[in-house]
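A.B. asks: Below you'll find the structures, each written out as structure tokens.
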Structure 1
Amino acid sequence: MGSLEEPLRLLDVCTGAGGLALGLEQAGFRPVMLLDHRGVACETVRSNRPSWEVLETDLLRFDPCDHQQTYDVDLMSAGLPRVKATAANGRHDSDTEVDLVKATIWLAHGVRPRALILENVPDLVTNSAYEPIRAEVQAELEHLGYRYEWFVLNAVDFGVPQNRKQGVLVAFKDDALDRFEPPAPTVERPVTVGEALEASMGSRGWPDARAWAAQADRPAPTLVGGSWNRGGADLGPSGAKRAWARMGVDGATVADVVPGPDFHWDPTLGRKGMVALTVRQAARLQGFPDDWLIAGRKTAQYRQIGHASPPPVGLALGMAVAAALRS
């Protein structure tokens, strides 16, 4: 359950499918504005939360002077596109992902939120190749008077049936960092793919749904949204596809519907004997509620889900930040 106190004000940037914003809403934050540069992502958020103000714009062009309701919000959050090590170490100075990290910190200069959450790859926190971008972020935050903490969370520790590590930066403008504690796991054991998807796999009468679920006895590998510019929807690189194959799942495609009563499941036959996940099932593995609508055609839907931040992680982060701000 989220907080019953007066909502805290939120500005969410690079909103995507709204996973981080949804979790923060559940933690007691009320968005004053959300922004994303993809029209289909904005459509997704608007279709689920018509009362939210969603702005379709590039973060690099956003000027808070034109949207003064964003000034002095309690929290600014950003689930940013994944920074690559080759970009972080300065070999590609114009890399878009690094530019967005820098733009988020510069936006904090204009908005002056009480707290900041930046979510990205775990290597942004732990890998020495990312030290240049970490140092630049830290120097700017210190210049603005923020204190900060870096840490890594795994979505599987928060009830998401997926091993998905996330690098997180949390910063506070005042002494609230002294009262902040990174979220602790909320589940005693991981939720498996079979537990999460057995009911949906059997919803069209497939008789092997229970047997399939029994051997899909581990969390999913990290879902990868892939490139917006090429290719269709699949569940990730070759290593992830091999992990899916061990659970009898064809990771090279995304299905339109779950198996019917006549589907013959036999992974020894290769891809034709494996089940494929639907977009809706991928959304469940990412921690989205079943009633969260995803706009666009199948590939665009899957891209949004694969790039999203799991809402249960957003909830845990939001509760931790809200506790520090309110205490």
Structure 2
Amino acid sequence: MTDAVFDTLSAAGYARSPLHAQDRDWPETNCYLDVWIEVLPSLGLPPEACLAYSLTQDFEGDQFTFFKVPLEDLEALYGLKVTELAIYDRVEFHVQQQIERGRLSLVEVDSFFLPDTQGVGYHASHGKTTIAVNRMDFENRTMEYFHGLGLHRLEGDDFDGVFQRGAHAGSLPFLPYTEFVKFPGSLPSMQHIVTVSEDLLRHHLKRRPAENPVAAFASVFPAQVEKVSQREFDFFHLYAFNTLRQLGANFELFSSYLDWLAGQGRTELAEGAALARTMSTTCKTMQFKLARAVMRKKFQGLEEGLLPAVEAWDRLMRLLDLQYGEARDTGFTPVVSAAGA
């Protein structure tokens, strides 16, 4: 029995992952992946190893694919088994049960009650986000949770609000989606992680978009921005998050993945890491240009501004094909490997 999943961690002294460093182009990525970026190092595991799936990101017509690490990748790499947690009682009771068994729960909650969103959504706007609960204390109404850039603490009214208790009690329109994580009996070796990660890279390389997704986005970007400019300015942030931010953050993480592989002796991948960073920095620059275009109602030159990222994607895929390429396929074959190998 335990009152915390990671009982040696506390929000007060927590050091965030370097993948969330403030000097990155995109310190925060998206709520689901940000949780794993912090949880994996807390287990003593390298989060970079699970980022090969980034290659599968596509342009979906109105947005780039919202990137999430595949659960089967987490199991193959680290031996982590992530399963949906059925909610038939109060969600906090289920989460506490899993904490007592040494298991981590990932829960969708309202960001309105999360103090780490201060200045963005905290006590200002409601929004769905994912947290991982490390510690709860019902008597003192406190909780420590992974979210965004690290491990955080909330208490009192925010505790009641997150779990719809006390003054915030009410019937929920739906039960929050919740997952729980079973940890392996022993952690895998670094040799195992590197080997499986490269297998996953080969697998996901075959599943990448058939055509350059950045070029597809660039071809419709000016027309989309013109329509965005006709909406309330807050809509700009939603559009930017789901296009330029998703693309840029995805490939900044992929650059960190290639840097990690280069650090494991695959030095030939350093050029690929630089190309992925070019995609990230181009998106960051274009986000500023997008804001100006929306304000000034001028849309010329937006497509050309994305050309460095378009060219970098093509060059990156050619480089990876040389190092890891095999015959392309469109099917899905799970990678299965014993965690302790």
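A.B. asks: To test your reading of the models, identify which of 1, 2 gives 0.70 for FRET efficiency 1/(1 + (r/R0)^6) of positions 82 and 290 (r between Cβ atoms, R0 = 41 Å, to 0.05) when calculated.
C.D. replies: 2
A.B. asks: With FRET efficiency 1/(1 + (r/R0)^6) of positions 66 and 226 (r between Cβ atoms, R0 = 25 Å, to 0.05) computed per structure, which member of 1, 2 shows the largest figure?
C.D. replies: Values: 1: 0.15; 2: 0.55.
Once FRET efficiency 1/(1 + (r/R0)^6) of positions 66 and 226 (r between Cβ atoms, R0 = 25 Å, to 0.05) is tallied for 1, 2, the winner is 2.
A.B. asks: Determine which structure produced the value 24 for relative contact order in percent (Cα under 8 Å, 6 or more apart), calculated from the coordinates; the candidates are 1, 2.
C.D. replies: The read-out was computed on structure 2.
A.B. asks: Quick check: 55, 53, 27 is what I get for Cα extents along the principal axes in Å, for residues 98-265 alone, calculated from one of 1, 2. Which structure matches?
C.D. replies: The value was obtained from structure 2.
A.B. asks: Computing distance in nm of label points 7 Å out along Cα→Cβ at positions 138 and 186 for each of 1, 2, which one ends up highest? List each step's numbers first, then the result.
C.D. replies: Values: 1: 3.0; 2: 3.7.
Greatest value across 1, 2: structure 2.
A.B. asks: Here's a follow-up. Name the one structure among 1, 2 that log10 I(q)/I(0) by the Debye sum over Cα atoms at q = 0.08, 0.16 Å⁻¹ of -0.37, -1.36 was derived from. Kindly include the intermediate steps, with their values, before the conclusion.
C.D. replies: Values: 1: -0.37, -1.36; 2: -0.42, -1.40.
For log10 I(q)/I(0) by the Debye sum over Cα atoms at q = 0.08, 0.16 Å⁻¹, the value -0.37, -1.36 is produced by structure 1.
A.B. asks: Here semi-axes √(5λ) of the Cα gyration tensor in Å, for residues 114-209 alone was calculated and came to 38, 15, 10; which of the structures 1, 2 was it taken from?
C.D. replies: It must be structure 1, since only it matches.
A.B. asks: Taking helix-only ellipticity at 222 nm (-39500 (n - 2.57) for each DSSP H run of 4 or more, over all residues; to 500) from the coordinates of each of 1, 2, which one would give -13500?
C.D. replies: Only one of 1, 2 returns -13500 for helix-only ellipticity at 222 nm (-39500 (n - 2.57) for each DSSP H run of 4 or more, over all residues; to 500), namely 2.
Each value in this text was obtained by applying a stated rule to the coordinates, not by laboratory testing. Bear in mind the structure is a predicted one, so any value in this text is a computation, not a measurement. Cβ atoms are built from the backbone, for glycine too; each structure is taken alone.
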